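Values in this text are rule-based calculations from the coordinates and carry no lab data. These numbers come from a predicted model, not from an experiment. Cβ atoms are built from the backbone, for glycine too; each structure is taken alone.
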Structure I
C-alpha cells in the first residue's frame, strides 16, 4: 500500500501528533507499506529525510502559536504527489496541509482518512477571536472537514462521541496510537539527570512530561505539589518539556514558594524523556483535554505508576486502574493517591508490574493492524462510491437505512 501522510506539524516540533505519526510510520514501513510524508518546512531546522516532502511555511502570528507553521501551496510538492500513485491520503490536522490532502486525494484519485488527534474546542483560547465564534468555527470546520473523508480515526471513544455531537456523520474508527516497546533504543542515565538538576538520590521524583501549555493543566499539579509539600519534603517535581506557559508557571512556582522542589527542564532528547520516566516514583497528569494519553503509556513502559485526572482519552486507558490511579479534578484526592504510592512500597511494586503489562497490551503492532484495516475499508468505500461531497455520508445512510457508517 502507498500511503501519503499530510500533517501541519512534524519534526523538529515535539508533540503528541508527531509522536503518533512516527510510531505508525515506522510500523507501517516495517510491515511492507510505503509511506510518504507531507509537512511544513522549518527553514534549516529540519533533517533531510527520504520520502518526506515539505511545503514552504511561516510561523503563525498569534503570540501563543509561534511554534506552529502556516503552510503555503507548492507546485514542486504537488508535482511530486502526482508521481506517487497513492492508495491512501491520511491527513492529521484539519488545517492548511490537511486541505492539501483533500485536494491531493481528489485530483489523484485516492481514498482519504483523517485522524482527529486534538480536541480543538479546548484550545480556542489560542485563537484571537471571541470564544463563542471560535467554538462555532471549531464545530463547523470539524464537521465539514471530516464529512469529506471516507473514514475518520478517533484516538478514544470520548473523542468519537464529541465528533458525533459536532454532527460528523462519516464512519469513525477508534484506534489509539499504542506504544513501541522497543523504543527508545537506549535510555538516558537517571543518575546523571539527578546530578544535572541537583536532585538528591534519596528524594522521590514526581514528573510530568508534555507541552507546557494551558491545556495541560500544570497549574493544578503545582497546587497538588503545594499540598504534598505541606506534609513532606522528600520529593522533587520535574516538569519535562517547554511551551508558551513556561514563564508564567515559573512565576507561579515563585509565588507559591515551591522553588526548592520544582524543576523545569525545557526540551530534552527522547532518550532523556524515558530516563525521567525511569527515575520517577510517580508520573502525574492533569490534562482534561487529552485525546488518548500516550505519554501515560510511555511512562508505564518504564514501570512507573501514574496518577491522572479521569477525563477524555485517559478514561479509556485507565478504566481498570491497572498501573496507577485516576481521580476527579480535586487537589486533595490527587495528592492522596500520589502519597499512597510514595508510602506503600508493596502497592508501588504491584502498580509498577501492572504498568509494564498494560503498556505491552497497547502495542503499536496491534494498533497498526487496526489502522491498515481502516485503510482497506476506506479504499473499498472509495472504489464503491468515489469521493464524497460534504453531507453525502448522511444521504447515503438515509438511502440505505444502514447503521454501519456509525
Structure II
C-alpha cells in the first residue's frame, strides 16, 4: 500500500475563517488535498490568539498538525519595511518576520517529516530553513511586481505611486531570487506564469484561484433593496484605495434612489471608517464576518472597483457561484477568463462605474443573464476540486525532483528577538 504523502503549508495568516482571498485559497487547497489522501500540516502567523473554535476548524482541514504563532507588531513591520526601502531592498523581504515565531517553527520542524512544503507568498520564505527549499513549492498568489506596476501607474503624482516606482527593481530581484531558490512556483494566471517563467523556465505551474461551487449554492431570490456590496481585507492597500474611490467618487454619481453600500472585510483601517461617516449615501462598514453569505443574499451585486493590484479576485468567483452579478474595473478582473457583458460588467473610471451600477440596478433581466453565465463559468473552469489536481501535479513534480532522503527539520534558531511571540 502506498504511503500517504505529507505536505506542510506555510501561510502568513491562518486560513480560518475563510473570508479573504488568501485564507480562502489556502483553506480550499488544503481541504482538497486531504480529500485526495494527503496528510496536511500547517504553520501560520496571526495578529493575536486564535479562537478555540477556529483552531478546531483548522484541525479539521489539517489533522496532521497545526502551529500558529504571532506576527510582528505593526510598528516593527513599518519600521523594518521603511529601512529595507532605504537600503534598496524589497519592502516585503522581512515584512512579516517574527524571530521568536521563526525559532518556534524551526523547533517544531525538528520533530516532523514531510515530503513537500507549500509556502504561500514569497515573504513567508524567510521562515523556512534554507535546506528545505529544494522540496518547496512557492504559491505566489500574485506577482508583487505587477501589483506595484499598476500602483505606480494609477496616480503618477501620488506618494504611493512614487514609492511603488522606487521599489520596482528591488521587488523584481526579490521575486527572482525567491523563485530560483525553490523547486517550483505556482501562479494564478497565464500572465503571471509568463512573468515567473523568465526567472525559472519550465518550473512554473498554473494553479488558478477557484471557488467551492458545491458549497456555495445559488441564491435565487433577488435582494429586496438596492444594496451593493464590497468584500475584501481592509488592511490591504489596494482594497483601502478601492473603498475610498468607491465612497468618494463613485457613490455620489449613482442616480438610483435608496442605494446603500455594505463593506465587509477584516481589520478596517480608521481612514475607511472616516470616509464612511462622511459619505452622503448610506455606507456600512461590517469588518470581519464569519460568513459573507448573508451579505451576498441581501445585496443586488458585488463591486470590485480596484485601481491596482495583482493576482486574481476570488471574490468575483464567489459572487458568480452565489448568483450575484459583478461590476468591476479592468484591474479587478485581471487574470480571469471573463467577458464584458457576458459574465460581468467592466467599467473604468468613476463615471463609468456609476453608470454600470445604475444600469444593473435598473435592468433585472441583465442581472439574471450575467448571473446564469457567471455560475456556468465557475462550474466549468474554477471549481477547487479540479484546481487542486493542478496543485497536486506541481507537488508531485517537486517531490520527484528533490534530492533523495527524508525531510529533515531544522533546529537552528535565528538571531535576536524583535517582536512579541504568541
With distance in nm of label points 7 Å out along Cα→Cβ at positions 38 and 86 derived from the coordinates and found to be 4.2, which of I, II does the value describe? II
Between structures I, II, where is FRET efficiency 1/(1 + (r/R0)^6) of positions 174 and 214 (r between Cβ atoms, R0 = 35 Å, to 0.05) highest? I
The highest value of distance in nm of label points 7 Å out along Cα→Cβ at positions 6 and 350 among the shown structures I, II is in II
For structures I, II, calculate distance in nm of label points 7 Å out along Cα→Cβ at positions 222 and 246 and state which one comes out highest. II
Once Kirkwood radius over Cα pairs in Å, for residues 270-309 alone is calculated for all of I, II, which comes out largest? II
Which of the displayed structures (I, II) returns the greatest value of FRET efficiency 1/(1 + (r/R0)^6) of positions 190 and 374 (r between Cβ atoms, R0 = 41 Å, to 0.05) on calculation? II
Rank structures I, II by mean count of other Cβ atoms within 10 Å over residues 134-141 and report only the one at the top, that is, the highest. II
Which of the displayed structures (I, II) returns the greatest value of relative contact order in percent (Cα under 8 Å, 6 or more apart) on calculation? II
Winner on distance in nm of label points 7 Å out along Cα→Cβ at positions 294 and 358 once structures I, II are ranked, highest first: II
